[in-house]
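What follows is a set of structures for review.
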Structure P
Amino acid sequence: MSIFKYKAFAQDKTLQSGLVEANNRDYVEEILKEKGLAIVTISEMAAAKKFNLSFLNRVKGKDIVIFSRQFSVLVSANVAMVQSLKILVDQTSNLTLKMIVSEIADEVDAGSPLSEALSKRPKVFSNFYVSVIKSGETSGKLDEVLGYLADEMEKDYDMMSKIKGAMIYPAFVLCALAAVGAVMMIFVVPKLTSILTESGTELPLTTKMLIGTSEFMTNYWWLLIIISVGLFLAVRFYISRPRGRRQFDLIKLKLPIFGHLFQLIYLVRFTRSMNTLIVGGVTISNSLKVAAEVVSNEIYRELIEKTIKEVEDGNSISSVFMDSKTIPKMVSQMLSIGEKTGKMDIILARITDFYSREIATMVANLMTLMEPIIMVIMGVAVGIMVAAIILPMYNLASNF
C-alpha cells in the first residue's frame, strides 16, 4: 500500500491536510468524499519520505497508552465508537498511529468488529491488547474494559519509565568515561609516554602495558570499530535464534545485582497482564496463553506453558509455580488462595501492587549504590594513569 498526502476543504470551508494509506489514488478520493471533504490536491509520498515517516514516527508504548486513555474516556462518555475513533484521528500526534486509527475507523464503520480491526496491526496492537478488547466486546462492557486497560497500561509504562530513567545516569557516566579514556589513549598518552620511551630507562610493567594499549588503539582504531560492530551483530544474530534467546534470558536472571530486578519485572508483567485479562472476562487458560507472550522471557514463557497444560488437565494454576525457583513461594501460595476463594483478580492485583513497590525500592537502592561504584571505577582509572605515567616521570626527573 502507498501513502498519499492530501489537502481538502471541510464542510465548514476550513482547509485540512493529512495522510491516507491506500492502494491507489481513486480509493483515496472515495475515502475523502465519504468524509464530506472537497479535494484540492492528492499526491503520493516518495519512497524516502515514506521511510522517514515510518522510522521517525514509530508507534511507541507511550502513544498507545495515550490513545487507550482518550479512547476509554470517549467511549465512557457514550460517544459512538466510530465517532470516537474519528475524534482520536485528530487528537493523535503520531502520524503513523494517526493513519492506523483512521483505517480502523473506516473498517469499524464498514461493520468490522474493533478487535478484528486491531488484530490486523500486530506490530502496534499486541495480542494482549486485542484479547482484552475482544473480551469487552463479547461481554458488552467495552467502556469498563477500556478504562481498566488504560489504567494498567499506564502503570506498566510508568514502572518501565522509572527503571529506564534510573539507568540513564550510570549509562551516561560509563559511556562518557569510555569516550574520555579512548581520547586519552589515542591523543594524550602517546605525547606523555614519548618522554619516557626516549629516556631509555627501564619502565614498570603497568607503563609498558599502557604504552602498548595506546599504540594499538592509535594504529588499529579501525580494527577495534570493526570488531565491536562484528561482535554486536553476532550477538544480535545469536539472540534472534530460539536457543540464543533462551540463553540470553537465562543470563539476565542470573546476573549478580540486576538478576533479581529482572525477575521482579517479569513477575509484575505476568500478574498485571493476567489480572487485566481476567477482569476483562478472559478465561484462565486463554489468559495464561496471552500472558506467556507479554512476559517476553523464554524461561518464564516455558514455565507458563507448563502451567497451561496443568490447568487444561484440571490441576491448580499454582502447581507448577510451587516447584519453580524463579517464582517466590508467596506468589504460589497467594495464587492457590485466589483459586480456592474465587478471587483471583483481587489476589493478582495485590501481588502486582506489592512487587511494583518492591521494584521501585530496589531501583532507588540501585541508584544509591551506583554512585559509589562509579566513583570507585573512576578512582581505579586515575590510579592506573598515575602509576603508569606520573610516577615514572617523577622518578626520571629525580635522577637529574
Structure Q
Amino acid sequence: MINRDATLISRLTVLCMLLFVVTACGGGGGDSGFLPPDDPDVTSDLAITTTALPNAVDGSAYTALVEADGGAKPYAWSVIDNGGTELAINNQGILAGTAPPTGDYGLSLRVTDSTNTQVINSFILSVTGDRPEPLAIATPSPLTGAEQGKPYNAILEAVGGQGDYLWTLLDSGNSGLGLGPDGILSGIAPAEGQYAVKVSVMDDSRTVSEALILNVSAFASPLTITTSTLPNGTVGVSYAAVLSASGGDKRDYMWTLVSNGGLSGLNVSKAGILAGIPNQAGTFGLVYQVSDGNNTDQLAATLAIASGPDIPPSTLTITTAMLRDAVRNMPYAEAMAAEGGTPPYNWLGVGSDNFTGFTMSPVGGIISGETSVVPGPYGYSVTLTDSMGVSVVRSYIIDVL
C-alpha cells in the first residue's frame, strides 16, 4: 500500500512540473493548447551572389549587374570603396560609369536589406586598353557565283562587335533565297539578273543591316560535245577514246551511246570513255550523247575499223611502247596492245604505291579512270597472260600533268 501511494505521488509531481513548463512558455492558454505556434516565414541569410565583375575597356561606358539573395527585400546598394574608379551603384545593383585607365582595381560593395542587415564583398575590376571594333557586315557586294536554276550557297561574314552573331533576312528581293541564323544564304538561284537582298546581323549589344546585291548569271555557255572525230581502230585490238564536252554544268556530265552503228564491240562509260574490242572491219556511224542534268547534246561521228593482220603464233609480247600522259582530275583511257601467244588474253595493271585512281580491264587491257595525285612521273606495271598460262610483264611511266 505504501509503495502504491509513493508511485502516485511521483506521477503527480511530474505532471505538475510539465504544467509549469508549458504555462511558463505561454502554451497553457489559447487555441494552441500544448502545440507550439506556427513558425514565421524563414528566409536565408543575406548574401551577395555575384562572384566576379566583367572586364571593362579603358575610357568606355561600363555597366555590370551585381546581385544578392536572402534577407528581407528591398535591398539598398552602396559603394564602400571604388578603388579610384569613380563607378557608382544604384539600388537595383547596377554598377555603372566610365571605365578608368588600363589596370586592375579593387572595389568594395555593400548591400543592406530592409532589416538593416548588411553584407560587404570585395571585387577586382580588370580594365583593358583594347576597344572592340564596331559591328559591321563584311561580305562584299555584289555577291557572285549564282547561276539560274542551280543550288546557291554563300556564307555571310561580319566583323567586330561583341559575342555571337545572329543573322536575319529582312528582304529576299524576290530572289527566293533563305538565310539561316548562322549566316548561310542558300536556295535555288532565280532567273538571270540582279537582286537586292537585305540582311541584318545582331551581336550582344546592337544590330546592323545592309542590302547586298546578288548577281545571277545564265549558264556560262551551252552544253556542246567537242569530240567530233574518232581515231581509227583495228579488228581484234583493244580500242579506247576519251569523249569531251564544254559548257553547261561541268560537274555533272553523263555520257551515253545512242547508237553503235552496228559495231557491237564498243560502249561508252558514264565518264565518256569509248572503249572495247572491235569485232568487224568497216566504217561505222556512232551517235553519242552527253547530259549535264539540265540539258543534253548529241553528235554523230564516223569510226573506221581496219582488218586485223594475220599474225602467226609467236612469242607473247606486249607491243604498246609507251603510255600517254594523264591530266590530274580528268578522265583517262589507254588501250594496251599485244601479239603472239594464244588468245584470249588476260590483263592486269598495277600502279606504284603512291599512284591511285587508274584501273585496267582484264579483257581488252584498257587503262582508265581519274587520278588526283600530285603532278609527276609514276610507275605502272602491266602483266599479260594468254590462255596457255604464259605471262609477260612490262613496266611503264605515266606522267601526271
Structure R
Amino acid sequence: MSIKLFFCGDIVNTKEVGDFIDGGLKKIIQQSDLAVANLEAPIEHKDMVQIPKAGPHIYQKRSIVSYLMKVGFSMVSLANNHIYDYGQRGLEETILEVNANNLSYVGAGQSFEEAYQPKIIEKNGIKIGFIAAAENEFGCLYEYKNRGGYAWIFHPLIEDNIKILKEKVDYIVLIAHAGVEDIPIPIKEWRDRYKRLCDIGVDVVIGHHPHVPQGYEKYKESFIFYSLGNFYFDYGDFSRKKDDSYSLLLSFTEDKKITFDIIYHKKKDGKVCIVDKNNVSFDMKNLSSLLKNDYEKSNDLICKELFNKYYYKYYFLALKASPHPKSVWYVLKNVLLRIFFRRSCVNGFLLLLHNIRIDSHRFVVQRALSLLVGEENEA
C-alpha cells in the first residue's frame, strides 16, 4: 500500500483570476491522496487594518480558498511571512474560510497553541504527520503571546513535536517557509537547520519562500527540497513573471520507501501550466549539484554580495532615522525629527527590526561581516 501527496509552493491571488491552473496540473492534484499548498496571505475582509511592519502588506481574494478546494487541494500551510499582514482579524477570517471549505490547515492559528499544533492524516493504513513553520518575520510567534500568528521554525516546540510525532506516525513532513529570496542555493544556516530536524525524525522537508527553485538532496534517509519556487503569485512585479518552478508528487509506502516525481510548470497567459523540464529556465540537476560543488565558497560569495548590494544600505537607512549619542546637537536633532517626523523614525525602527528579526537577513549579515573582518579565515 502507498499514499501519494502533492505539494506546491507559494500561492497569492490578488486579482481574482478565475481558473488559473491548467487541466494537466488539475489531474495530478485530483489523483493524489492529499494535495497541499502554501496559502501565502490572508483573504480580504471588512475593516482591514494593516499591522506595523517593513515590507509589503498582501491579501488575496476570498474566492481563492473555494477555488483550491474545487481544484482538489485538501490542506493549506499558513506558516508564512504574510499570513498575519492584517492582524488577528485577517488570520481569523482566513481560517474561517478554510474551515468552511473543508480544508485542513497547519502552521498558524488563532492562538499560540494552535499555531504549533501538528496535523496527522491516515490513508491506506499509512499515517503521516505534518508540521509547518517559517522564519521569524512580522506575525511570527517566536515566544508565547496572547494572540494568533504562525509557528517559528527555531522554536523548541518544533523539535518537541517532531519527537512526539515520531512515536505516532509512519512519516513526518516538515513544510518550511524560509530562506533568502532570489538566489539559486540555500544558505548554510538553513541546510544545517533542516538536517538537524531530519536527524530527530523528519522524513521530508518541503521548502518555499525564496520565490525561485532551489535544488534538493537526500540526507541520510530523508529528502530535503529547499525551494519549490512560486506556484501562482500575481502580486506586484510577479504578475509579469513566468514563475518557472516545480511541484512534487511524493509516494510513501508501508515499508518506509519514499519516491517522488518532479512536476515542472510556469505561467502562460496568467495560468499555471504543466511543461516539460526542457521548457523551464532552470535545471534541477544543476541546482542540486550546487549543493556539492564548491558550495561553501559559493555560499560565502553570495553572502558578501548580498551585504554589499542590499544590507549595508538597509542598516544605514534604518540607523539614520534612529537617535545615536554622537553629540548634543545630533541627539537634539533626532529628538526633533522624532517629534515632527515620527512616521519616518518609526519606519526606520521597523526597517531595523525587519533586518535583525528575520533569520535569513541576520544569517547573511553575520556571515558577511565575519568574512569581511577575517574571522572565517582563522585557523
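Bear in mind that the values in this text are calculations on the coordinates, not laboratory data. A quick note: this is a predicted structure, and the numbers were derived from the prediction, not measured. Cβ atoms are built from the backbone, for glycine too; each structure is taken alone.
Details
- Given 5.7 for distance in nm of label points 7 Å out along Cα→Cβ at positions 109 and 293, calculated: source structure among P, Q, R: Q
- Of the structures P, Q, R, the one that 21.6 was derived from, the read-out being Kirkwood radius over Cα pairs in Å: R
- Value -24500, calculated as helix-only ellipticity at 222 nm (-39500 (n - 2.57) for each DSSP H run of 4 or more, over all residues; to 500), assigned to which of P, Q, R: P
- Calculating distance in nm of label points 7 Å out along Cα→Cβ at positions 349 and 365 for structures P, Q, R picks out P as the one with the greatest value.
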